[in-house]
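Since every read-out is calculated from the coordinates, none of them should be taken as a lab result. None of these values were measured; they are calculated from a predicted model. Cβ atoms are built from the backbone, for glycine too; each structure is taken alone.
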Structure 1
Amino acid sequence: MTLTGTSALVTGGSRGIGLATVRALAKAGARVHFTARRAASIAAAQRELGDIPATGHHADMTDRFAMATLLEQGFDILINNAAVIGPIGRILDISAEDWATSIDINLSAAFHATQRALGHMVAKGGGTIVNISSGAAHRPQEGWSAYCAGKAGLAMLTRSVHMEYGDKGIRVFGFAPGVVDTDMQATIRASGINPVSKLPRESLASAEDPARVIAWLCTPAADRLAGQDLDIRAPDLRAAAGLPPID
């Protein structure tokens, strides 16, 4: 699995699945950049990465100017990973403003990054976009109306990009990483509002597993799966990416 000679941008890459993906892409040979909302998060991530080369950028996904400026570099790979789970609460218990903010981060900002990246990718004759999806894109969860709606929209964005630009060398994938031991899952457990919040931490997967699949999707070996919303639990996908089967 080699990505030598490619450049990649991972949004929300300072921790969790994002940071594990930065590591996996860099180890595969890509020149990796990542975003984070706080300079301190970038510094912490780069300490954790150690000798693994990666460049952090202080940029909020919803800052259209900052993201447009960054994407002018023209990346070969875009991983739309940045997302928020909140607001968590039943529809009558949350504010419309918080709901709209979630959609802006989880969907509108991903669209903007995709749009900016696409122009350069099409001009170069190809590129790869991986949108981090979720089972919540297809199944509602109590208290997650904003998150579910945002991820459902992102799944349709994946299909739209494939339909409009697949014949121009753009490989786009939706990828649901499963229930992974991240800070987002800690927030979910603290809410106690639906079955996902009841899962014990010891049952959660490591972020390295989805990161390995994401890196594999960025290689030509995954061409046949372009345009699909994929799930890490799928036996064929796990085997192709080098992950063991789920017991």
Structure 2
Amino acid sequence: MANDKLVRIAMWSGPRNISTAMMRSWGNRPDAFVCDEPFYACYLNATGLEHPGAAEVIATGETNPRNVIERLVGEIPEGLPIFYQKQMTHHLLPEIDRAWLAAVTNCFLIRDPREVIVSYIRKNNDPTLEDVGFVQQAEIFDWVCERTGTIPPVIDARDVLENPRKVLGLLCEAISVEFLEAMLSWPAGPRETDGIWAKHWYREVLTSTTFRRPSSGEAPEVPERLRPVYERSRECYERLYQRRLY
């Protein structure tokens, strides 16, 4: 195996990022098991939000956060040394105990909030500040810094897309995991580890085989009605951006 120590990686991202492509990258390692949004059923069950396929997600998922946490910090599936957890920041609701974060290696995947919001409104025309996850991402980042006395690694989506070998190499170095070329490409198609919601959200990533370079043009402007959401998200994003690996 490429890695001989046990590592549980919690990668904290908001929605409309490259989080699923990043899960594909880690899932293509022979020494890693990946987990797709483990708190999603808890989140939908607690909030009652009408996401696509919500009833199916709740019915087939784990809605007790304590049970989810036991899984995340417990034995790594398939006897592998790396457990990569694709985590959504807004799924970690305030009432969920955070003590378990000290038992995993927390990493943060950020993306320009203008790009996030413009992408999000294609699915939901009126996202709230809570929906886009930047405030929660900053809060989780601060918790990890304060409780562990260390600054967790931060990577930016555009940097990954422009130079995946460099950024993934820096990330692996930061968490003491060997970088593998296998992380740069993967077979197209679904995975058994994909959430049941993949049919609603993963159309593009199912056809992907690598990180796709970003378009050269700038994202469209955020609609005026969402400027307050954008401005507050931008504050959180810029603070973490200053810590990014590059």
Practice problem: Using the calculated result 20.8 for mean count of other Cβ atoms within 10 Å over residues 110-117, pick out the matching structure from 1, 2. | Solution: 1
Self-check item: Among 1, 2, which structure scores highest (criterion: mean count of other Cβ atoms within 10 Å over residues 6-13)
Solution: 1
Quiz prompt | Value 20.4, calculated as mean count of other Cβ atoms within 10 Å over residues 30-37, assigned to which of 1, 2 | solution = 2
Quiz item: With relative contact order in percent (Cα under 8 Å, 6 or more apart) derived from the coordinates and found to be 28, which of 1, 2 does the value describe?
Solution: 2
Practice problem: Using distance in nm of label points 7 Å out along Cα→Cβ at positions 54 and 78 as the calculated read-out, with 2.0 as its value, let me know the right label among 1, 2. | Solution: 1
